[in-house]
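Pasting the structures in now, so scroll down.
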Structure P
Amino acid sequence: MSEEKQEKKMTAKELSKKLTIEYLESARHARENGKFIGYTTAVSPVELFVAHDIIPIYPENHSVAAITKRLTTKLSQAMEKEGYTTHLCAYARSDLGYRITGESAMGGIPDPDFILACNAQCFTLTKWFEVLSRKYNIPVFVFDTPQWIRDEETRKRIIKYCVMQLKEQIKAQEEVTGKKFDYDRLAEVMEYSRDASHLYRQFLDLAAYKPSPISIFDALIHMAITVYLRGTPQAVHYYRYLIDEIMEEKVKKGKGAIENERFRLYWENLPVWFKFRNHFNLLAQYGGNILTSLYVHAWSYDFDTSKDPLLTLAENYVSVFSNVTLEERADMALDLFKRYDLNGSIMFLNRSCKAVSFSVHELRDMLTEKTGIPALVFESDMGDPRFYAEAQVKNRIQAYFETLEAREEAKELA
């Protein structure tokens, strides 16, 4: 049977698994094929890697695999014995714990030739990557992104500063690889990134249908491809395949991600990865479906390939939701409320992610004031079960849905 016929029998999830295996295998055999390994953050100008035969590896993705397999407590304890605190990011604790114990949920990841940290998503990532830099005795390149404030003149200066850094990054890559950077190849990579990002956004926008054929849990599963295969034809192909599957299997049949969808919810922050399926099932009992978050939309870039590639890279990577002012972040969230007709909101105060969580209460107040929709705020950790209170979370979710029920009944009587 031809590969094309085999693929037609696959689900999108199966295709994602196939692409992931191929990606990891190419990374594990990179050096024998004349390529290099670059560690980088999930939000970073990875197109510069792809264009230069540097295969990107994301320690964050490695950590998510560890968290979902419930290895984080063990890996964290190995870190704690070295003097690190439990207040550090669970991603960092999981990945650095692997460096101590050798225990991995995905067979480990190759050692790096180059390390790139972008602080647009998180200001603590650079410290984690500095530890890796010392371990492997290689330099870490920091792509520094000043906060994207609402002032045009300041923004012009920020973009100029970021473009300058991208040029420096290219020089650093040339030194590591010993070969000249190919700008024509970058232009090709940028077209793939543009197309994949637009298709990924189309996938996320399927949540506008009623009932929604997708949940945020689908979005979290399928966003992996745009994170680590961005800039490749495989990512473009994948999102076309995924959209076609959902349109055929769900949208045309009027099938929702859950039965009897009543509450269309916004989620603030990263997911509680080790409670992934449990949360979906728990919320579905109440007719609740989380549709979206700023987090999953962080990779729906809008690259303008008519511009200098370095310029559009700078514009997109500096302006992600975690690097804008609180007011702009609220506006971004409000756009999602309108786009998907949301009527509920769950806001996760994530002890692992200070950069995203520091203003959760203020954001809740701003969104509730603008929409009139009450929000549930709960505190836990995205990766470490030691900081998750099962009974408390269940009780608060039940009480929250009672509030939403009462609100809907009042609207019907009005």
Structure Q
Amino acid sequence: MLDCMKAEIVSVGTEILLGEILDTNAQYISSRLPALGLDLFYISKVGDNLGRLTDTIEKALQRSDIVITTGGLGPTEDDLTREAIAEAFGEEMFVDPDAESRLRQFFESRGVAFPERNVKQAMLIPSAMALPNPRGTAPGWWVEKNRPEGETQYVIAMPGPPAEMTRMWEQEVEPRLRDMLGAEVLVTRTLKTIGVGESHIDEMLSPLLKSQNPTVGIYAKVDGVHVRLGAKAATEEAARELIAPAEEEVRRILGDILWGADDDSLEGVLGEMLDDRGLTLATMESCTGGLLASTITDVSGSSTYFKGGYVAYTERMKQMLGVSAELIETHGVVSAEVAGDMARAARHGLDADYGMGVTGVAGPDELEGKPPGTIHVAVHDGRAPEVVSYTFYQGRMATKRRAVTTALFLLRRSLLAHH
């Protein structure tokens, strides 16, 4: 049994450093390591430079047991991960005949001439074995080498394209790691809250935060504050048994401010609530420009409860859809009163049980003398509209997303209160 092994991720590619692509590979791998009982302390990003890449891998090997790289396994001159690993281990690369044969067959099966440059993708070092990659031309590497002290170090090299990397991880890498480690597993459970700030959640759960196994942590996210419970045990089942009483206590303390768990989305949970009760929804939004309707329809099957949405970006269009001209003239388009009437007009116009209205100032400029980040969100179910208003600005897109989250939160609150 191998305990307390440390893993490290090295993401390779100049395009990552330049911000041209997001490093989703590191995020994905990070999320998979806890269940294997692996500790992750470092994530490095390095460009397509042999010297810097070799130096990064050498430093990673000095402090970690398992180094996982993504990217740099292509056929071009600037794909240098193999060369860097070879230099870090002091080994010479050679062409593996079996790997070369598979590569040539890959191109032949597609009726494409084999580019001789791709032969480099069939190269190995003595300490490496090739990992199959049926989704692309770049095999991965699984490298094992003993340290002078007798401990084994591992380097796992995977391709950069996420579809190739995830398949290789799930089919080739993770099963090998699981068999090799045979160690404790870490299981996590995330409970999601909304409507209460991080510091208040911290106070409410204070007695639980000192627990060592399971642990309880609090994290502010876009869709509210998340409470993460984690437990280590010999098996996944044993870890879940450790988490269960802690989760029960968290649920008892937090009550209705909990809206979901793990992979639940707020729009998905609300969709289930509407669908289960046979209720329908319509929207009218201004500053969010259709983002609310788009988010609602991200849920498969949303057509059973979502009747449609209006993007009423101008004052004239609001009036054409039935919003009171008198309210607009008296209070302005950016007002609680107009948000409420937008919700009413959406509900009436599409004959829905619930209507939602959103108006505000997405920024960066003021509107009607009101600062960026001024938002009014309303829900209408035939009674007087419920409205939430606030001013908070962190940029145009963040303002729009926060307005959508607030609208969904308000709908949930209304559903809990009235049904």
Structure R
Amino acid sequence: MKTNDSKSHRDYIATHLKGVPRSGIRDFFDIVSSRKDIISLGIGEPDFATPWGIREASIYALDRGATSYTSNLGLESLRSAISDYISDKFGVRYDPASEILVTVGVSEALDLAVRAIVNPGDEVIYHEPSYVCYAPIVTFAHGKSVAVQTRPEDGFVLERDMIEKKLTDRTKALLINFPTNPTGATLNRGQLEGIAKLACERDLLVVTDEIYSELTYEGERMSIASMPGMKDRTLLLHGLSKAWAMTGFRLGYACGRRDLIEAMMKIHQYTMMCAPILSQKAGIEALRNHDADVERMRRAYEKRRNYIVSSLNEMGLSCHMPKGAFYAFPDIRSCGLSSKDFALRLLDEENVACVPGTAFGSSGEGFLRCSYATDIEEIKEAMKRMAAFVERGARNAERGPTPFS
């Protein structure tokens, strides 16, 4: 049968997806991938190999024939390990049988959480600059994402009054991530308590992304789930990608009230079924026996943090000291370039890749994300090249109004 190739097809793309942009990080790294000999400060992935004991647990499980599906909720032994870990580290106890769901990375946990709670038109408040997926996953669930702009002069922290100004009758949930990607900001006890009290007063659910929790360098490590009245109105999401250097294992989890976990599990069982069994076996080993490895890597990141922040400030790029995660977020506004132009010029002229701040929301304009999950010698060379780039722009600025020209 002949077909009329010139005839236009109907529009098959769902309307609510059309306004969602591609990830700014991925767009930038499509450019980076075409270049050779790049020093990358862009990828949010540990440069450490997964600790051997964790890898060995997965190898041993495979050798013993662990190649099947698991319960939709995840292996009971892993859920018990998660329950013990969260109780020990955060002071909140979740029932392994009904209050914990194992997911394919914390990214799936975020998607499940939002889809399980959002009705069309519901509003979810989140803070910017933020991880690139937060606003889009709300859109995918036919909700409305509402950004709270955090400020560099305050260290990019989130306060109760900032959230309160954004509340409406349609606000259903608050999505937070501290320590934060990309700023490294953390919240102190008083700030968390203020947000918790607001959530209780306004009957809000809080979804807290704790993926960088172990990588806290200053202050007390805590979760809003541990605040008075918050366990039953919090979904605590976490995963093993960052602190345990297990990105490729794609292992995350959600902890929360039984009915919330049940709702998330319904979506999970029809779309993903279960996380890979080999990853789950490795996760048990990681949570039970590898605190020392997490601490070893945390100390290495802290040394890198101190070096990169000092270097950025010395070259004239004001950079607050991140208290967690493994990102520096320098202010490049004094250079007279947009975030994207600065990143592209730095890549083109010095072969150093960083992510434009605008990849993390409009409030990231004028900033650059530099990951220090990179070997220290690579960081030192990158800082040397970036300093030369900034100095070249400063010299040009003395000659006229167009620095870096």
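A value of 5.1 was derived for distance in nm of label points 7 Å out along Cα→Cβ at positions 52 and 244; which structure in P, Q, R was it taken from?
This figure was derived from Q.
Assuming 23 is relative contact order in percent (Cα under 8 Å, 6 or more apart) as calculated from a single structure, say which of P, Q, R it is.
Details: P: 18; Q: 10; R: 23.
Value 23 for relative contact order in percent (Cα under 8 Å, 6 or more apart) corresponds to R out of P, Q, R.
For distance in nm of label points 7 Å out along Cα→Cβ at positions 68 and 196, the calculated result is 3.4, so let me know which of P, Q, R that is. Clearly, the read-out refers to Q.
Out of P, Q, R, which one gives 0.00 for FRET efficiency 1/(1 + (r/R0)^6) of positions 180 and 332 (r between Cβ atoms, R0 = 30 Å, to 0.05) as computed from the coordinates? It would help to have the intermediate numbers written out before the result.
Values: P: 0.20; Q: 0.00; R: 0.95.
For FRET efficiency 1/(1 + (r/R0)^6) of positions 180 and 332 (r between Cβ atoms, R0 = 30 Å, to 0.05), the value 0.00 is produced by structure Q.
Read-outs throughout are calculated quantities, based only on the coordinates presented, and are distinct from any laboratory measurement. Predicted model only: the values in this text are computed from it and were never measured. Cβ atoms are built from the backbone, for glycine too; each structure is taken alone.
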